[in-house]
Structures are given as C-alpha cells and as structure tokens.
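Down below are the structures I want you to see.
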Structure I
Amino acid sequence: MNFTLVRNALQAGIYKVINPFVRLLIKIGFTPNAVTLTGLLLNVGVAIIFIVGAEEGNRGDLRYVGWGGALILFAGLFDMLDGQVARLGNMKSNYGALFDSVLDRYSELFTFLGICYYLVAHHYLLGSLFAFIALIGSMMVSYTRARAEGLGVECKGGLMQRPERVVLMGVSALACGLSSAYLGGDYKLFVPGVPFHVFETMSILTFPITVMAVLSNITAVSRLRQAGRALTLKEQEAATAPAATPAAKKLAATLLLLAGSLLAGQPQPAVAAQQPSPPMLTFPVPTGIPNQLFYLQRDPNTNTIIYQLNLNAAGQLDEDEPIHVFWVRYTEHGEHKELNFIQRKFAYGLTARKVAPDKYVLKFAAYDKVPFYLMKSSVDNAFHVFAVVANRQIMLSRVYLRIEGGTFWVPNVKYIELKGWNAATRAPVVERLAV
C-alpha cells in the first residue's frame, strides 16, 4: 500500500480523536500561536529532563529517558493541535504558518539538544554521533522543502517527516525507560565469539535514532532531487515561452486575471499547447454611441471596450470621472455591460488627473508607457483623447492588441496598435508599439 495513503489515513484517524479537544481549546480562547508556543515550552521541558538526567542520574538509571520520551509524545500532540485549531477555528494566517514553522524547528532543536547532551554525558559516543547526524538530516528535510517552495515548486513527501521523527524519538525513549525497569539500565547482550556486546538497554533509543539519521538524510536528498527536476522543468518551460518586455508581461498578466470574463462562453483547456498564429478576426466598428472617444479591441474575440466622454445631466463634463468605460459584448448580441472591479482596476480602466482647464492626464491600469491626454481639439473645440508617439500627437480612435499563439496562461502579445489622426495634419495614422 502507498505510504502516503497510510500516513494520511492515520492522520485523519488521529484528527477524529483530538477534534473534541481542539474545539474545547477554541472555546476557551486558545489561538493557534498559543498552542504552538505551548508545544515549544514542552520541548524545552524535554531538554531539561534529559540534561537533569545527565547531571543527576547515572549510566544505569534510564528513568529520565522514559519521562523525556513521554513528554516528547505529549509535546508532539501540540504539533497537530495548532493546525487543527487554525482550521476548525477559522484562524489561519500566513504569519501563523510562519510562526508554526519557526517554532517547530526550535522545538526539534531543543529535543535533540537534550538527547545529545544525555548521550555525551554518559559516554554513549557512537549514539551521540548518530544523534547529531539525525539532527542534521531533520533540519535539512525542513530546509529543503522551505527553500524549494520559496523558488515556486512543491517539495513534500519522504519517509522521515517531522511527525514520523517525533513519534520515533518519543516511542523509543519511552520504551527505553520502561524496559530498564525489567531488563535493568545496564543490561548487555553478548554473543559468543564477539568481543563486545551487541545490545544494551540504551540501544532501544540509540538504534531508532540511527535509523532516523539514515532515513532523514535520505529524505532530504530525495527532496533535493525532486525539487531539482521540478526547477529544471520550470526553467525549460520559461526558456521556450515567448519573450516579452516588462510592459508586455504586465499586460499578459492582466489578460490572465481577466481570462474568465474575457473568454466568457468559450471553453479553454487547463493548459493549452503552443498553437500556430491565429488568423486575424474581422472586428466590427462600434456605431451609434454618443460622445465616443475611442474603443479597444483584442484577440481572441470581437467584444469591444468603449471609452466615452462622461457628461452629467446638465451636459457638463464630470471632472471627477471624465471618461466612462464599458463593454459592447458582440458575442452576446451587442449587449452593453459595465466593467467589473478587476477589469476596471487592473486592466481596461483608467484614472484621470486634471492638469489644466479642459486638459487631463490619463493613466491606463495595464499600460503606462505612452502618455495619454484628454483635452479639447483646436480644430472642432471638442474633447478627444491624444497620445504622443514618435514625437507625433495622435488623436485616438482605436486601440488594438494583437495576440499570436503563446499559451492560455502566457499569451504572446505581439504588438499594440494605435489608430487615429495626426493632430497637426488630420492625416490618418496607424502606429504599432512592439512589446
């Protein structure tokens, strides 16, 4: 049977048992961070028990080892409780997750401190060496996962994760202490012909720690290899993705955020393969819209965004919001719809700042490399939107985003096309901005 499935099943069973206690903690006001801090204090207590045992006890007195093991298991329970308190109490937070991870490392270090101190003090030198190696492996298991996830890849799994390490240390230390009451703390087993003993009571603790030393480091190396494969694959995908300037990347990210609303009614695969450049669509020209300034169109459909002069009931320009932006959904029978919050704040909306009488600087949410202005033309004394490109002032009538291929998640924005008239000569102008 798959080890992960068994582990998850055992964890689910434990949660069923402890959930009533978790609800009690929530009821009396315990927070996840308070539970985590309690676990740390208990693990400090584990270190104190082992250190006192090293100083006050003798090599044959393993009672302190047994009490230390019992406290390891009790403290380990709080490792599970804090997560459940956060989930059942709806108190999850990013800081709480960080607090839990940091204090878990401190807890484990204090536990190993006590065990290593005890083994060195009573001259279990080989056992103390493997305890140090187990400490190294335990820290690297956690660090490898944290570092990999910081680079954007998931890195879990392995045979010696923290719950397994806690149970193994706790059970073996408790069993060692209990066994000493029957075997004696200084019991040794000799095999004829072998000049040294092959087993002693302390082996009940030191042998599992040796196993932990091996498996924890194997787990760390396994996670490192897993993360390496994932990062290599991620880099290969990035290398084959279409190149884009920072402005294009910002625009592409915006298109991703808006994918659901922009592609309404058009099913998309979860991950689309690289496709040939799509043919140019035949876009309609919006008509019958009073006070239209310009419109925006883009692949992969004909839905159009209208930028309209915003006049109040008296026919005066609304200086707080001089431009009204809305959809003409040609794929939905030409219905007019307002932009939603995300579209307005992060993509197609704009902000206007008055800089002079009848003159506003416009800033688009998704693209700010080209300056735009709303102002009156000297030709007809009416408001128009102007853009300055290649030292020419263009009276804007249409903006078009050309998308060719790429993937669903990373569309390949080839260029932005501005169409209008030269403000000085009134000659038609089309300018393409490569991105």
Structure II
Amino acid sequence: MSGHLDSPDRKPSVMVLGVGGFAYSTAQILRDNGANVSTYFTRSYSHFPPTLAGPTYSAESFPSPRLLWEKKRVDLLIPQSIDWAQAPWKDDLLASKIPIFSPTGEGLRIERERDFARKLCQDFKIPFPQAHVAANQLAAERILKKHPCPYVIKNPLCSPTSPIHTILCETIEDTRSWLRKINYAEGVFLQEYMGAAEVGHIAFVSGGEVYPVVTNQEYKRAFSGNMGVVAGAPLGGLVEKDPGDKYGLARALLRPLRPWFREVNYHGPIQVTAVRRLGRWHVIEYNVRIGVTSGAMILRMLADPVATLLQTARNEKLDFKFKPGMKFGSSVTLAGYGYPYVQQKGPSLPVEVTGAFDPDCDVWWNEVARGEDGRMFTTGHRIADVIAFGSSLGAALQRAYANINKIRSLGSYHRVDIGQSLWPPGNN
C-alpha cells in the first residue's frame, strides 16, 4: 500500500487511531474536507463521539486493524498518541507502507524518552533546563541535595500508563515531599521548574524541512487562575496562525534539529513547549502530535487539511495555506463531576444543551453517550471541548465562551480565564 490514490476521482481514505473528542474532531474535519473517514479505538472508553463522524471499530472485534486497512484501502493513518508504536500490530503497519501522520522508529524517541530529548538539545546547543534521571528515592534525594532547586517530576518514559504523571513543584520542599510519595517503578526524571508561563509551537516536518504552523498555549492547571493540579489533559488552549514564526520558537528550538530530523527520516508533526528565561527560550518538552486542544483548531484553520496531512505523511515538500479570517482559535473544555480527581466518580449525569450552537463554532463531545431516548449523558470526566475562531483573540474567545455556556451538566465547570493569562508568549 503506497498511500498514493489510484484514481483522481477516489476520495482519500483516512483512519484515525484513538478515542473521544480528539478522534471525533479529526475524523469529522477531514470528512468535511472530502475524505472517507473511520476510527479504530485504541482505548476502552469514550467510543461514542467518533461514531458521529463515521464508521468505528473496536480492538475486541479487530485485535489487529490490518484487515481494515486493506479492505478500506487506507491512504493515511493518524495516531492520536505514541502508543501505536508498542501495539502488537506495529510491524504489520510499518510493513504496509501506509503513510502515517507521525514519525516512526528513532523519531518517536524525542517524545517517548525524556532524557533522550535532553541529550538531543545538548548536542544541538538548544537551551534545556537542568535535568537528572534517578533510579530510586535515595538517588533522587541525593540529586536534590547536590542540585537544590524546585523540580518538575516526570516519568522517564512518556506514556498514558506511566506510573508518574507530571507534578509541578514550585519549591525545594514541594519537591522533597513528592519524592517520598511517587512510584519509582521506571525511575524518575527531574527537570528544573522554570515557571508557569509555558508556550508552544507546532510545526510540520517534511522532506527534511521544518514548516512552522501555529504558536499555541495550553492551560494545564485544573482551575481558573492557574490553580489546582496539572490535569490529565489541558482545560483549554489557544492557537495563533504563525507560519512566519513570529515569536522565534521554531527558529530557536526546532530548526536546529534539522540534521537529526534528516538523519532519522523524521516526517510528521512536532510540538515544542518552552519557557523564556533571561531572554532565551528553553525547551520544556517535545511531542510528536498536534495536541489535544490544538489539533482540532489547526485542522479547521488549514485550507486543505487532507492534502497537507497526506503530503506530510509522504515526506513531501509542503505548500499549505490557511482559511481567511481564522488568525486565532480558542478552545475551552467543559469538565464533568469530580474532574480532575478521576478516582471520584459520579453517576451518569444528563447533559443538556440550552440553545443552538453558533454555526462557526465547533463542539467536540468527549466522554458522553446517547441514551435510548436520544438524550446525552456523561460517561466520564471530560464532557466536551468548545472551539471558536476569529481574526482576533478576543473575538475567538467571546464565541467560545458564549457557546460553552449553552451546555449544562451537574457539577461541571470550565476555566474562565483562557487567553487572559500566560499570553502573549515571552511576556510573563
């Protein structure tokens, strides 16, 4: 399977690997732009939303999606996480030669292995916070004593099933307290805390070149005012169309990696998250996806997202354009009962929509389902992402908030300060 269409009249066939609102939004936007879409579920929850965009398939019915790729003559696969590279059918996928909107092999290490990313930055003289790897509590406490500063505590290997999920410690004592609590099954990665004003840039790498796309901001804390714990996924975000790399993030943190991108034949998306200190951008982390909050905004803003993703997956030269009037996008998440403390679970609660959504606004349902009576109810902690666009950040935010206020579910909430803190980049 080469991924090149055998007939100019045949619609591209795209399969999304994922669940929930992320898979739903990706499939629906590509369907709106002329693709035949389907979704293969890679997790056991949040299966309803992608059914709204097209056919869906479970791992229980298809332990390997290989037969589906062949039957549907899939031209493009879009993974929603790096888990696919550890699936038992991974070798079949790579052997099929179907274009994947993701790096493969060595390219995945930049997200998967925290210390590999640090060493890569060191090799290419890209600023990176002080960081250390420890095998156990005793070794971690020795590092803290020798290099006293607050640390962000992460798992050395990035995965949704990691024994440690990111913990931001703002003082040395915060760090010391958490080092007594965490699970050291895979060791620990300690990264110097650089402050809360993180910002990101998302680019496409194709044909050995880096193509800047958007500068983005994710609101990772659970509550307004950047309070509370770091949630399992951001509670909102924004993107600014930025092919000219207005803030210099791609120039400082992505383009220096071009020799490595070419060496490992990296092609796919790349996201860098950074903090500015003493006049220089410092890498916080790299991701090989377009992001939970940013992905749906990027795809909607591109004039031809299907062609752009196909070209990137084929490692071709890119020449993409944006739709007019969409300079900014904003995303606000409606969180359900008990979030972000997911061990606290309520009943399946009704989700009510109190008015028609604006036609230029997207509502991507997440952990919800529809009952026999046609009404929506919650099946988990994240209900929906509401996304709007505009020629200014204020216009995009106003539309997003006007529409999220049309959804009600008991105990739900959303952050009311998206775009009001941490932006513009580098000014905090």
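No value in this document is a laboratory result; all are computed from the given coordinates. None of the values given here were measured: they were computed from a predicted structure. Cβ atoms are built from the backbone, for glycine too; each structure is taken alone.
Taking relative contact order in percent (Cα under 8 Å, 6 or more apart) as the criterion, which structure among I, II has the greatest value?
When relative contact order in percent (Cα under 8 Å, 6 or more apart) is computed for each of I, II, structure II gives the biggest number.
With FRET efficiency 1/(1 + (r/R0)^6) of positions 227 and 395 (r between Cβ atoms, R0 = 30 Å, to 0.05) as the yardstick, tell me which of I, II scores highest.
Top value of FRET efficiency 1/(1 + (r/R0)^6) of positions 227 and 395 (r between Cβ atoms, R0 = 30 Å, to 0.05), among I, II, belongs to structure II.
Starting from the value -6500: which structure in I, II was helix-only ellipticity at 222 nm (-39500 (n - 2.57) for each DSSP H run of 4 or more, over all residues; to 500) calculated from?
Working through the options, I get structure II.
If mean count of other Cβ atoms within 10 Å over residues 147-154 comes out at 18.9 when worked out from the coordinates, which of I, II was used?
Working through the options, I get structure II.
So if we calculate distance in nm of label points 7 Å out along Cα→Cβ at positions 99 and 139 for every structure here (I, II), which label has the highest result?
II
Supply the structure label, taken from I, II, corresponding to Cα extents along the principal axes in Å with the calculated value 63, 51, 44.
Label of the originating structure: II.
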